[in-house]
Structures are given as structure tokens and as C-alpha cells.
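The numbers here are math on the coordinates, done by the rules we state, and not lab data. Remember, predicted model here, so these are calculated numbers, not experimental data. Cβ atoms are built from the backbone, for glycine too; each structure is taken alone.
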Structure 1
């Protein structure tokens, strides 16, 4: 059958299947394997394969003519679009593999090894940023306040006075050296490093703060010294307050306060114990960086992180990492935070506890301008809130921009998107966000939200919960639990627009879905949308253009109108609202 004839006869593929799993709560891994197999069987049919092939060719041509070079993961998704539904294994490669500290290999003194590691990070940054000039840095400083404050859809970078500098800097970075520096930095967050430091300094007596440091530190210290890399401080087991610049702080215990300014190109904080507070409005000061590298490794305690912009595992053309090993923690930030990056690497890993994350925009697993941003929460009942400050660019009252919770975003016609990952491995979690959120990709970017165990709640605005637009790729994948999904406006729950690929895969549980319009596996403008709920007694409430709807393909007069692929696969449907869309369901 020719593509033209197929387009005339089949505007889309919209499928509702009978249950293919009779288990109410199957083991998550098995349930997800069944979901992948069922989708794979559908995608292997002749008509679907023809449509996918046509759309793939169209999308690949659009990428080639864009002049952009997307991330390898993004390119792979457009080469094999159906793999978006099971893209989660690729997410494991987003975090740098930590390079073991020399003390763990040679038995050297821990402090000497840590300081030597800082020197190695500086060396790699020198290589990575060798082509970034002072003028670049000045222009970047002028761009960031306007860019982070502006209500944007990602189409207006060129309208900003210093907008081109982000593209110039990104293209000049030596990515191999930047990744090497990230691996060196990640090695300092390992548990074995903390153990070696605790054993080495455990019986060391403290002393008063030296006179030259009194304005910057209160509380007992073990060691303090100026080095060629900056100030190095070893805090004692009591409570300390740190308010001045420092390249390295190792604190052995106590409930500490970190209110540091910016200024250090490389800054590492290793806190071994205590309920600590990390606060400050300085950009790049706490586990973050602009054209540098920053790390916080907190190994125990219920901690509070309160910051402004570019903080808590965030970076711009650099590296920012935060690893919190234990405790019920609270994270508060504004823009570009909590596992976020523009043209760099940003990561926040929280290993345990019931945590709360709050941010305004560009946060909680955000990758922009070919940056990679990851938020990994390994356990606990967690709450994520993003998008409460910047009004919607679509003019919807009470709606806000978010670009958070697993979002990969590019700036159209300027620079390809990055990769944004939010992965929560367990617990009953709540995800609340505004527009562009919860596994959404925009302009050659990929956004992934991957949730493991637990009964979860998802609430988002426009383009949310496995959505994509303008050559983006987005996935929300929930492995288990009785979940609730709500999309308040348009393009949610596997909504794909304009040569984009979007998927929502829920592997198990009795779930409830509410979509305003254009959702539940809906595609338009030569796009692919895959909605799969593998099992359970599910409830659907949806407005028009939903449940496997294929919309128009008339946005681009200069491209072929191949059509759309809109797939809706469900388990036991207990209630389905009437489809008021223009497509036909089959």
C-alpha cells in the first residue's frame, strides 16, 4: 500500500485492546515487560510500520535541515521512535561514573587526596573551557538574569540581547574534558570517601578559628589554610556557621549552616553528619556552578536546602552536583535548580528519606541547550512542586510555566535541547507542576520521568505527563501502584505536536486519568503518541481530541503531510468519557 493511499484511508491508528494481564498488581518488572511486549506487537503490524517509517524519514530530514546536532539519545529515539516507551535503560548513562579517590586505592592521606582531586578537576575544566573567553563570561552574566526570569516557550532566545552567547559557549566546550571533570567530582561524593575522612579526623582535637578566618566561620575547626586552589577548612564535630568563600569544606559533625557567597571556580562541601542548613541567593554557590564545578555531599541528617537561582545540583556551562545520602530533606529554589543544566551537567541524588522539592522553573531534572540535568530520588514518599511564579505564556489564568520534572528543552532554531531526567525509585509520591513538565521534550530535547514503586499523583498544565513538541521526545513511565493523573489544559498524557514523539506507559495498578483536551495518546502535525496502560481497573475522563486522536497536519506547507500515529492501549476500562474529537476510534 502506498503512503499516499494509506494516508487517505488511515489518518491515524487508535486502538483500544482488551486486558492482556489479569493480575491486579503484578510484579513491576514483569508488568512493564508485558507492556513493552504488547506495544511491540502492535508496532510490528504492517500498517503501523509503514506509518512509523514515513514519520521517521520526515523527522530525520527535519533534524538534518535544522543544522543542529542533538544528543545521541535523542537521535536514537528519532531513528527508532517506538523505543521512547522503553527509553529508561538509556537514562542510567546520564550520570557520570564516579572515579575512585586515590586514598581508596593507594592509602594516601585523605585530605591530601581530596586537595589533589580538586587540582585535577581544575585541570580538566581548563581544557573543557579553554575556548570560553572573558568576553563570553561577561555576556553570559548579562544573559542569565533576563533569560531565567522571562516567561518563555523556548522560541525567543534570539530576541534576548546576549542570547547568542549561550550557543557560542556551548559549541566551544570540550565535552570529553567536561565529562572527565564530572567523573572526578562525583568520586568525592562516594561513601568510602566519607568513611576515610571520618576515620582520619575522628580523634583529632579542634581549635579556635584563626584570626584571618573569624569573619567567615564560627565554631570549632580542626584545620584551616589558604592554598593555591582557595581556602580549605576542616570543621569540628560541633555546630559551625560558614559564611565566606571556600574551595573545600569538610565538616565532621554538628548541625551546621552554610551561607556561602559565590566566587570559587571549584567548590566542594563534604558534610559527614548533622541536621544542616544550606542557604543563600548567590548563583552557583551551593552544589552548583557557572563556568566551573560545585559539589555538596551530605552524608547524614535531616537537611534544609534554600537557594535562589543556579543551585542544588545545577550548572551553566559547567558542573553542579548535590548528593544527600540520608534524612528527610527539604529543597527550596527559584530557577535552574535541583538537577538542572544549561550547556553543562547538573545532578541531584537523594538516597533516602521523605523529601520535598520546590522550585519555580527549569528544575527537578531539566536539560537545556544540550545540557544534561538529572534528579534521582532513591527512596521515600516524596513531593515535587514546580511552576508557581512565571505566568503561562498561553495566557491561561492561574497557569504557570515550569519546564521541570524531567524536561529536555531546546531553543528553536538556535540550539538543540538537552536531556532532563527525574527518576524516583520508590514510595508514594506527588508530582505537581505547570506547563512543560513531567516527562516532556521540546525542540530536539528529551524529557523522562521514571517512577518505580508506589501510589503516585501527577498534576500538570500544558504539555505534561509524557508530552512533546517541535521535534522533542517525552516519556512518563510508572512501573507500579494505583496512580492518579491530571492534565489541566492541553497536550497531556502522551500528547505529541509537530514531528514529536511522546509516550505515557503505566505498567500496573488501578489508575485514574483526567485530561482536558488533546491527550491520552493524541498526535498532530506529523507526530507519534503512544499511550499504554498495561493492567488494572482504570478510569478515564477526557475532553475533546483524546484517546487515540489524530489531529491536523497542516502547520508546515513546506513538508509532506505524512499523517500521525496515535496509539491508545488500555487494560480494564471501567469508565470512558465520550471522545468529542474529529478522529475515529477503532
Structure 2
């Protein structure tokens, strides 16, 4: 065996491991990005249709939150389990099944006769994405290495985020001419193209494992994530304290069971020793926050544009274009910045732009905001996600063995999906609570307060859409009701933006103090690879920290 390379540069070269680049690598990467796009589009299209869905079903704000978060809930709850299944039984097989399963889930959502069926359809769509989406990044990890992997992840992340942001524009155009369910059919043509390209160009059985899957751990992970997200969603709902408490207890029990299971299992679903590596867990937490801010901004922003600024569905979808375009422009530059300055610096740049975006929303978004203020807020968040997305995903895939690519990919997907689900749930809960508190105060302070029945008051507090329905029934008070509802929505939105700012500051603080600088990062990655392969630890990595037993966290 030759001597191990010395120094940080050589350590970085050793860290990624060998990839088996497919013969038609451009088409293979395009196929993987298209498959990811099917999931990304389905994740985003519901937001622009929420006002129409609320009117069609007389849905509460909590119902709308569950419609919005249902897809990401199904995806987030299943990615760890299904990523491991793909590592064992074939990533390409899982990818194909997932794309095919997305079709009936989309049709069910489009034709749902009630909001409850729509929520179930969204959940089923998320589960289908859980079959396909984790395998896209796992295959990129297995097929590319070094700078080629960084560039591929940058394109996967940037284009995926941009396609997600373009979803509302396409959905808005459909809503101008068709019913609300049409937005869930957008992905059907894309799914057909992605399926053919995946069958033809994506190779099968690359760096997969023969170890058995920890099915018990998989079930516990599903219960854990699902109960956390649902508890957050039901927290602001009146008279649902027992449900929230039950979900919280279930989450604690599932979390404890999952931790114990992963410590004892011969082949754990989620290797806690690998997850304890500093680069891995800090990148995972950082990505959850940064991708969550994008989904949270889109979730609250779409309702703000239509409810407060009275944008049409097309106009509100088009308003997101700055975020989509800037993510595509910034992603390749992010890949170069990771190579030159390291993941820590690039993550902090992304966080700075996300913070500026949310500060813009909090301070400038009012009921009289011109478009440049709206576009500025979205654009800043788009730049932030464009910069931070690549290092958040790349750091995960670089710090695990290639046979554990499903674990890294599942975690990277959790960044988007769990981050989106949690941030949408938290921001949605605060939006609902803030709206309800503000409209209740407005009712109490109204000269006609004693004339408002309990039933009407309940309708006014239910959601902005319900308040509009009340305004339509009482035209003599229409302007006052609408003005109060808009003002109350803005109060709730400010609560949501404030929570987003706190989350961004917390994430940036974690990255600043805990993520290693470039030289130490390269040495740690080389040390991780040596531990995973049994090769000698490179001299630069050995100098960075004492040699550790294989699998020990660093």
C-alpha cells in the first residue's frame, strides 16, 4: 500500500472517496435532478392554492397548515427508513417505485372531496417522495467524488430549490383558469419524463450494502418525526391540549426507543457514531434551519400576498421568481466558495442573506408594500439558500462511508423536509395564534362587539378566509371586517417572521462556534474516511486530532 498523502490539501482529496462516474454523466445527473424536481414541485404547489382551498372547504387555519405541511410530513417521516431500504435493496428500484407512486397520490389530491381526504393525499404524496427523493443524493454521492461531487450537489441543490420556488408560479397560472385541484397535477408530465430518463440513464447497484435493514428502527423514526410535526401543528388549536400532550409523550417515547435501538442494533438504521461526527451533526442542524426558512417564507409569504396585498394567484406565484433565479445563479458560486473557503464560511454567508431576508419581511412587508420590497425579501432568502444549501448537503455526504450514502441522503432530505415541516408548523402555528389573538382584540374593541354572536366571532377567528366569508354575508360591515382581518393577519405574520429570525441567529451561532474552519474540516474528512476504510490516517488528519477507533465521533 502506498503512503497516505500528507497535509490538508491531500487530506481533502482523500476524503471523498472514489466515485464511479456513469458513461453519460450529464444525462444521469439530469435524470436525478428531474426526479428530485417531482418531489420539490409537489412540496411547493399547495401554498399558492391555500386561500382557494380554504374557501372551497371552509377550512380552518390549522387545516390549511396541515394541507401545506402534509407532504413534507410524509417525506420527512419516511426518508431515514426508506433511504436505508434503498441502500440495501437498490436505490434505482426505490427511485422508480417512488416516481410511479407519485401519480395516484397527485390525482387523489386533485380530486379530494374534503379537506381531510386532501390532507391524506398530501401525506401519501410525501411517502411516495420518500421512496424516490433520498436515492437521488445517495446516487450522486456514490457516482461522483471530489470537486465533481461538489458541483453535482450544487446543481442538485440549486436547481431543486429553484424548481420548488417556480412551483407557485405555475400553480398560480393554473388557478387563473382551473379549479384548486389542478395545481396537484403539475408534476404528472414531469414524472413521466423523469421516469423514462431514470430507467435509461441512471445506473443500478452502485456502492450498495448487503447488511440487513433495521426495520424496527425505521418504524420508530417514522413515529418520532410524525408526532413532533403534528404536535407543533396542533399546539395553537383551542381545546386540543390533550392531543398535543399525547403526541409529545409519543414523540418522547419514540425518541427514547429509537436512541436505544440504534445503540444496540447490529446494523443500525442511523449510525449514531457517524451522526456524532462534528461536521455531520452541525451541518445537519444548519441545513434544517436554512431550508426551513425558505419553506417558511414561501408558506407565510404566499398567504400574505393574496390575503393582504390582494395579489392574484399568478402574481403571488411570480413574486417568488427572484428567489428561484438567484438560487440558480448562486449555487455554482457556492460550490466554488466551498472549495476555496470551506463549508463554514459558505454557510455563514448563506445565513447572513437569510437573516437579511427575514428582517426585510418583518420591517417592510405591510398592507401597502410595493413589489420591490416583496421581491427584495424573497431575493435575499433565495441568495441565502443558494449559498448555504451546497455546503449543508456536501458536508453530510463527505463525512459518511459511501455504503451509508442513504443515511447521509436521508439526513440531507430531512434538512429540507423536516426543516420545512417544522418551520412551516412553527411559523404557521404562530401565524394562527397571532391572527386569532389580534382579531379577538379587534372584536372586543369594536363598538358593535355586543352585537356579534358567538358563532360569527368563531368564524372570524377561524382564519382569514373565514373572515372574508363573514364579510360577504354582511356587506354593510364588509370593509371593517376585511380591514380588521388584514391587520390581524399582519400581526400573526410578524410573530412568524420573528420566530424565523430567532431560528436563523441560533443556526448561525451554532455554525460559527462549532463547525470547523477549512483546514480542520479537510483534515477531519480525511480522518473519517481512514476510519471507515481501515486505511492509515493521513498525516494532516492525524495532526488535527488524536487517532480514534473506527466509527468514533469527531
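Could you figure out which one of 1, 2 the value 5.0 for distance in nm of label points 7 Å out along Cα→Cβ at positions 35 and 443 was computed from? Label of the source structure: 2. Looking at mean count of other Cβ atoms within 10 Å over residues 139-146 over structures 1, 2, structure 2 comes out largest. If relative contact order in percent (Cα under 8 Å, 6 or more apart) is calculated from each of 1, 2, which structure is the one that comes out at 24? Derived from the structure labelled 2.
Of structures 1, 2, which gives -27500 when helix-only ellipticity at 222 nm (-39500 (n - 2.57) for each DSSP H run of 4 or more, over all residues; to 500) is computed from the coordinates? Answer by label: 2. When distance in nm of label points 7 Å out along Cα→Cβ at positions 83 and 427 is computed across structures 1, 2, the figure 3.2 traces back to 1.
If mean count of other Cβ atoms within 10 Å over residues 243-250 is calculated from each of 1, 2, which structure is the one that comes out at 20.5? Computed on structure 1.
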